[in-house]
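Got some structures for you, see below.
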Structure I
Amino acid sequence: MSETTYHYPQKMGRIILLGMEEVIGKGGKDAILSFAKLGDLTSSAANERTFSFETVSKLQQALEQLYGPRGGRGLALRTGRACFKYGIKEYGSMLGLTEMAFRLLPLPTKLHTGARSFADLFNKHTDQRVRVEETDTHILWHIERCPLCWERKAEEPVCHLAVGLLQEALYWLSGGKVFSVEETACHARGDACCTITIQKTPLT
């Protein structure tokens, strides 16, 4: 176990639980909480950093254990997409991504600005650390301190919720286009950080 504890704000933890409940229902969500031996997770004030990385990681692991690796992966992706919908309601104005001036920008500018604004949100308001790198063809979303695979060991990348979140963010930013989003490195697999690789050119 790590001696240092990192956290999301309670508000962000609630968004994860809302997304999970939308995908697997209240009964499914309660079963995950029971299986992971997690009690009441909604007792703190919204902006307090009390939703631990360990809890986030246990939720993801419980999905895979209850629904199988493939089923859990699919549910985590869908949970991530649902989380974006709830997250944009809570944080959209703070990010500046809901302003009309932003919506009218050309797509390459929206991708560049959106990726950095999104990273800043995590870096300023959570203990997660994100670094964005860009090439001519790709955006590399490096999660240098990741809650999704916290203290986990795996043979394959496991941060599926983050992939789903970014898939939906790109769909929303682009006005309905689909992008290739793939986790190409994962701390749980022994990599230096978790890296999600995004192709700048949409598939559709």
Structure II
Amino acid sequence: MSFSEVSFAVGWVAVALGTTAAYLQFRRVGRHGAHGVSLSTWTLFVLLAIFWMLYGLSVRSWPLLVGTVLALPWQLSILVRLRPWQRWDVVARALALVLVCSLAPALWWGWTGAVLGAGSAGTFTRVPQLAAVLRSSAVSGVSSGSWLLGVAVSSLWVVYYLGARLWAVLVVTALAGTMSLGIAVLSRRRQREAGVGLPSAAPLGP
């Protein structure tokens, strides 16, 4: 079996784990509330999911396309629980960031520029959540287990992209996974300090 075949199989494992992770974060928010969960981060997750679906379709990456489609309903459900209609300014800023980061580079460098731009926005999606964890001692709604699972999923996607020779998305996925690791470690520390029970695991997409 060639490395490309192995990496393709790894991509489907990433799909399964990513979908599971999204569901577990949704369940976490349902049980513990949305304390410490960033509206900006999850708005960007949903907006970027649309971009990744289009990219997956363009490059005929069925694991990426299917994985995004399966995780999107859970991400949307989390977003609804955060009541974005009460903070349209946050939604507007997230939309502007996605448009600037993905569409503008695409006009100059095509899909490669769009991927690098959207990937940069994907890294930015973690910044509000990281800031929320740093600012607040009440982060019971943040599933540290889900973010750790997200790191594992990002690692699997890196292997898949390596086999598929999708270099731009490989780089941005590795960067996003590193940011997710920081959120996981910090949120777990906060929850231990507050004496909050930790979840077994939960989510993130490509």
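Just so you know, all these numbers are worked out from the coordinates, no wet-lab data involved. Just so it is clear, the model here is predicted, and its values are computed rather than measured. Cβ atoms are built from the backbone, for glycine too; each structure is taken alone.
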Value 16.6, calculated as mean count of other Cβ atoms within 10 Å over residues 5-12 from one of I, II, is from structure II
For distance in nm of label points 7 Å out along Cα→Cβ at positions 125 and 165, structure among I, II ranking highest is II
Calculated from one of I, II, Rg and Dmax of the Cα atoms in Å reads 16.2, 47, and the structure in question is I
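Can you say which of I, II returns -18000 when helix-only ellipticity at 222 nm (-39500 (n - 2.57) for each DSSP H run of 4 or more, over all residues; to 500) is computed?
I
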Ranked by relative contact order in percent (Cα under 8 Å, 6 or more apart), the structure on top of I, II with the greatest value is II
Across I, II, mean count of other Cβ atoms within 10 Å over residues 61-68 reaches its greatest value in structure II
Taking mean count of other Cβ atoms within 10 Å over residues 77-84 for each of I, II, the highest value is that of structure I
Comparing Cα Rg over 2.2 N^0.38 Å, for residues 21-132 alone across structures I, II, the largest value goes to I
